[in-house]
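Visitor: Pasting the structures here.
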Structure I
Amino acid sequence: MNDFKGLDLPEKPVIVWFRNDLRVSDNMALTAAAQTGNPVIPLYVLEKDDETVPLGGAQEWWLHHSLASLSNSLERLGAPLVLRRGEAANILKEIVDETGAGSVLWNRRYVPAQIKRDAALKSDLRDSALAVESFDGQLLHEPTQLKTGSGGPYRVYTPFWRAFSESCHPRPPIGAPKELAGFKAKLASDDLKSWSLVPTKPHWAGGIGEEWTPGEDGAQERLKHFLSDALDGYADGRDFPGKEHTSKLSPHLAFGEISPFQIWAATEGNRGEVPDRDFTTYRKEVVWREFSWHLLVNFPDLRSENYNSDFDAFPWREPGDELERWQKGTTGYPFIDAGMRQLWRTGWMHNRVRMAVGSFLVKHLLIDWRHGERWFRDTLVDADPGSNTASWQWIAGSGADAAPYFRIFNPILQGEKFDPDGSYVRQFVPELADLPDKYLHKPWEAPEKTLRKAGVTLGETYPKPMVEHKGARQRAMAAYEEMKRKTG
């Protein structure tokens, strides 16, 4: 266990400010507070008007249930969670005034605007004679830690992975405190329901609730299942959305219900028990998340601006109805539509399909990647400011270490290769379920008799393709050539 007794904290109540670290195990700030022996005041502030990282509807639903889980855990440990809504700086000062707290502890977060705000707040609180300490917990490395030979940040993943493997040695995770000394007086706390994070009219989150169990216990169950049933075979199986070979830990990581240190240590326990290729491939995915945050911290405009400024001259088309058809999963390409419907129903989409639907939006439809990033941010339960942005810029060709723009995913071949038995499309596009495999990913090629037998009427029960693949590819390449002419 880590020993925090060297911290110079006054013998007064300690505020632990929870943010995207909604867990009690491997929570450095919480454990440091517990080891003081002083009363601990766990606090979560809903910064509803915080535009630095606005939560989408799917993540608001998740936050409600995650906070309910955290509240139960802290109650059992002896220190109830205080919920307040407003500006964090003001709320913290209110709690200090109400309790006489002498210190504030938190775990670091890494959106550039939040780094700036936290640094200013730390300075302000210290000026008010409060002890303030921050800890790691969201990432395995500090994003400014790794430097290239020239002293700058990494822009390409492979050398980043190599540098990470050679120089970063993630600490072992720590357990949850056995108990907390609660603050004796009852503090005012908002009713979680009053925050209206769960949709009611309409209640569109039913499918998300069937798919997920938010909270620390749900995260640990998901990890346990992955290690026992899905890590073996991960390297190949992860590309097939109809198979269960992904960890699905991403939303739990996004809310900090599990730490990357816990995942790293747990996978270490499987080294030698699964093929090395599966073990290494999964760890590379964990480190891709680190790389995405490395990019975001070192290039703060990444969330809104093209990393490659040449793409500022790209001739994007106005989205119009085409964007809405993409969002609703009515493009006429079954593999694409399955992905978009999976997203809407469950709040999540398989990573292979994310690449295909992203390519379709920016290359087949020539719609700016930022429209896709915003839609994912609103509908994904795992919307992560680092990974979501870096991945959209990767697929658009405008990011660091991006896929070249001319890599245009064929939505038919993607389906035939990665959903060969059609199980994925049949699950999420059930109106095509009775089509033979031969035509499932290209129903417009099916004979009329075959369509009738399957109950499919193109243009009525299922849409015709909104663009023709070959023509769309040629149009995309012409747009790319136009951009290159403009930028010299």
Structure II
Amino acid sequence: MTSTPPPPVIVWFRRDLRIADNPALTEAAATGAPVVPLYIHDERLDGRPMGAASKWWLDKSLRALAADLQHRGAPLVLRSGDAEAALRAIIDETGARTVLMNRMFEPAAWERDAEIAQGLKSDGVACRGFNGTMLARPGSVRTGQDAPYKVFTPFLKALLEVAEEPAPREGPRALDGVEGLKSEAVDDWGLHPTRPDWSGGFDWTPGEAGAREAVARFLAGPLKAYGDGRDVPGKTGTSRLSPHLHFGEISPWRAVRAARQATEEGRVPAKQAEKFVSEVGWREFSTHLLHQFPYMAERAFRSEFDAMAWRDDAEGLEAWKRGMTGYPIVDAGMRQLWATGWMHNRVRMIVASFLIKDLLIDWREGEAWFWDTLVDADMGNNIQNWQWVAGSGADAAPYFRIFNPVTQGEKFDGDGTYVRRWIPELAGLSDRWVHAPWTAPKEVLGAAGIRLGRDYPAPMVDHAMARKRALDALEAIKPARDKD
């Protein structure tokens, strides 16, 4: 007597585009049932439209995942449109009675998933979620008063105490897939830019294999001096793992484990590895905050900052976006962002401070630009980091901290390597003048072939004046701050 094969299990991929350490996929394979790997292209996956640079990355990452799954015997099914409608269509086509997924913790995505799971349960379809993207599930790290942490250092300590490291899993070598299911083509989604293709300088390898290569490069070099090296934009001192982590091409636990193992093997000082772990912890902190305080996606975490008198300066915002402010370290960062889809972390703080404090432009304008242009645009990180610079976030920088773009450039790019790389029109200036070309004598500018206002803009704002203006604006909301 022939037994009836079990109904297939759907694995709904979202931001977990990998095989290894993927709890939803591992669980599906363990059932012994056929597996339907599914990706639904929903333009509002996070609750907001996906940025252009993120689409570029998604295009390549999906192709890599599809190849890996095809090799294992379970072709990736691609659908687009409303997530619930597409999911229900696959359920009807396959007769699946189980949907497995790794949870998303952004507020709108969290609510959507809960509604979908409840609806499927009412129809007799089990829908189970796993934590495949964070060291610890948001909401699980609480203070002694059972409240969310609002300060990073105690959060990190508690996180590392309560987070349970899962056993590493390379993932199933073979899967029993379901043939004949209709699938859309990645090409049809138009994720890669055309007319024009502005991604020519994107030097990245999206996908799980690319993530592992990035880890290997990091361990072999930058991690050994990470604490200081990560602040020097002219050198390769950072991990460059952020987009791989965002798209789930590597689990944060695997990245942490690799750094600590390098220490155990004597290849990396423990202090450097733990500094990297703390940066992964900051990513956790940002996601946990947004999950528990969803209003901070639109408003200041510290409500008194909602009274800030922002300037309406479309021309200034555009100059900032184009890297034409007249401040070399700021412009270098903005040009690096446009050319590569990424910006050095130290410079992110400098350009954010310039927009918020020097130009007095709402932090949400900068956050929106980063969301569109960063390949590692992560909602929690992006929002928390911008509010940190603005002084309006949890555990934020002191509101009166205003980066001087000249001294920041001189301190962290003393030899001008970074500025000359991204602003070639200043390449002829010596280290003495490269971060403040307007202070150079005319003969020095002439010898370098520079005429301010023609070859490179003069500063669009006087920093000393702008600093005072920002402090005055912040002083105006002081009574509200003091009430807090």
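Visitor: Identify which of structures I, II gives the largest calculated value of distance in nm of label points 7 Å out along Cα→Cβ at positions 109 and 245.
Guide: I
Visitor: With Kirkwood radius over Cα pairs in Å, for residues 277-372 alone derived from the coordinates and found to be 14.6, which of I, II does the value describe?
Guide: Answer for the origin of the read-out: II.
Here, each number is a calculation from the coordinates, and none is a lab measurement. Owing to the predicted nature of the structure, the values given are computational and were not obtained by experimental measurement. Cβ atoms are built from the backbone, for glycine too; each structure is taken alone.
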